[in-house]
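Dropping the structures in below, format is structure tokens.
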Structure I
Amino acid sequence: MASPRNADERGSHVIFAHEEGYAVVQALKARGVIGDFRAPHFIRLGISPLYLAYTELWDAVQHLKMMMTAREWDKPAFRARAAVT
């Protein structure tokens with residue numbers, strides 16, 4: 001985790017660092033979880049209660065866990081960089 005753990009310092013998003021952050025964000029998008037890639041290797045996920053229900057956040061975390069465990073991000077299709085991330 002690259003963002004502060006204290007919610008008062010973090011705001012309404014969490015940031016994870018991963019060497020293949022771009023591919024991770026693309027693999028999450030394929031599962032319906034919309035994240036944001038920030039160079040050089042950061043994955044940013046919004047967690048605002050204004051537009052996310054608890055169950056949606058729970059589901060997103062489950063998708064993240066399953067995707068990382070299965071290394072779904074490690075596919076050529078997810079590594080191909082698009083002009084817009």
Structure II
Amino acid sequence: MEKYNKLLKNITEIIEKGLFTSKDLKKEVEDLLNSKIEIIANKFNLVSREEFEVQKKVIEKLQKQLNKIKVQKKNKSTKAKKS
């Protein structure tokens with residue numbers, strides 16, 4: 001909490017001195033928020049939507065391959081029983 005108070009104090013001082021334009025302030029706040037979000041995501045081992053979608057496709061492909069192998073194995077065992 002102290003870090004946030006210190007940050008807000010620093011931002012306030014910079015604004016009062018006129019060193020920041022509103023665009024600079026917006027960018028600074030966005031960068032800070034993105035940084036904090038990334039830290040939280042890393043703590044919880046979260047992944048981006050893009051990474052999730054890639055993993056989902058890989059799992060779906062592997063599931064199809066596994067099902068195909070199961071069918072092949074079942075077909076072989078039924079053929080062996082018939083012989």
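Comparing mean count of other Cβ atoms within 10 Å over residues 28-35 across structures I, II, the highest figure comes from I. Looking across I, II, the calculation of semi-axes √(5λ) of the Cα gyration tensor in Å that yields 21, 15, 12 traces back to I. Looking across I, II, the calculation of helix-only ellipticity at 222 nm (-39500 (n - 2.57) for each DSSP H run of 4 or more, over all residues; to 500) that yields -30500 traces back to II.
Look at distance in nm of label points 7 Å out along Cα→Cβ at positions 36 and 52 for each of I, II: the largest one is in II.
A short reminder: the numbers here are calculations on the coordinates, not readings from a lab. These numbers come from a predicted model, not from an experiment. Cβ atoms are built from the backbone, for glycine too; each structure is taken alone.
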